[in-house]
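Laboratory data are not the source of any read-out in this text; all were calculated from the coordinates shown. Every value quoted in this text rests on a predicted model; they were computed, and no experiment measured them. Cβ atoms are built from the backbone, for glycine too; each structure is taken alone.
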Structure P
Amino acid sequence: MGRKTSRIEKHVLTPPEQVLVSGETEGATNTTVWKFEQIPEGTLVTAVVEAELKGLTRVLGPFAERQLQSLLREWLRGLAKYVEAK
């Protein structure tokens, strides 16, 4: 059983090439820039995350970074699976 916390996000859409997501949760604030670029094989999606860790989260920084990397990979795989099904 995990601990639950709330999260606030703001999404700024710049179709078709970019989505900016700014978020805040207990112990961290972050900005993620999702970019979409046309390439011959389809669409290249990149995500760049900048995070500021606070309090206990800062101490757990290396662990939090690995968790975030895994989460991003999972999101990108989910997005690819969804898009390829269409």
Structure Q
Amino acid sequence: MSITNKDIFEDFTRRIREGASDEEMMKEYGGMPIYVPSWCMNGRNEEIIKDYTENKLSPKELKLKYALSLSRIYEIIGEVREPALF
């Protein structure tokens, strides 16, 4: 399993929330550029999947709610969407 930028960001923010000192943070992350993941690629997509799976919104409803193309909605929900029969 590879470590992603999102993993590093989540670890970084967790350490801050847990009260790591400046010295501890500099030792661990000093000189490292910290990438802040895009909400659109993470939070928004997770919300779309939740709206699809839990709130039972249709792809057309998701398209309107999130102002995305229908094809983009299908790409996002593809991993959880039931396979087509034909």
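Descriptive notes on the structure:
- Of the structures P, Q, the one that 18 was derived from, the read-out being relative contact order in percent (Cα under 8 Å, 6 or more apart): P
- Source structure of the calculated read-out (helix-only ellipticity at 222 nm (-39500 (n - 2.57) for each DSSP H run of 4 or more, over all residues; to 500), -11500) within P, Q: P.
- Source structure (of P, Q) for FRET efficiency 1/(1 + (r/R0)^6) of positions 27 and 75 (r between Cβ atoms, R0 = 41 Å, to 0.05), computed value 1.00: P
- Source structure of the calculated read-out (distance in nm of label points 7 Å out along Cα→Cβ at positions 11 and 51, 2.0) within P, Q: P.
- Value 1.89, calculated as Cα Rg over 2.2 N^0.38 Å, for residues 19-66 alone, assigned to which of P, Q: Q
- Label whose coordinates, when mean count of other Cβ atoms within 10 Å over residues 43-50 is calculated, return 15.2 (choices P, Q): Q
- Distance in nm of label points 7 Å out along Cα→Cβ at positions 3 and 35 from the coordinates reads 1.4; which among P, Q: Q
- At a computed 8.4 (mean projected area of the Cα convex hull in nm²), which of P, Q: Q
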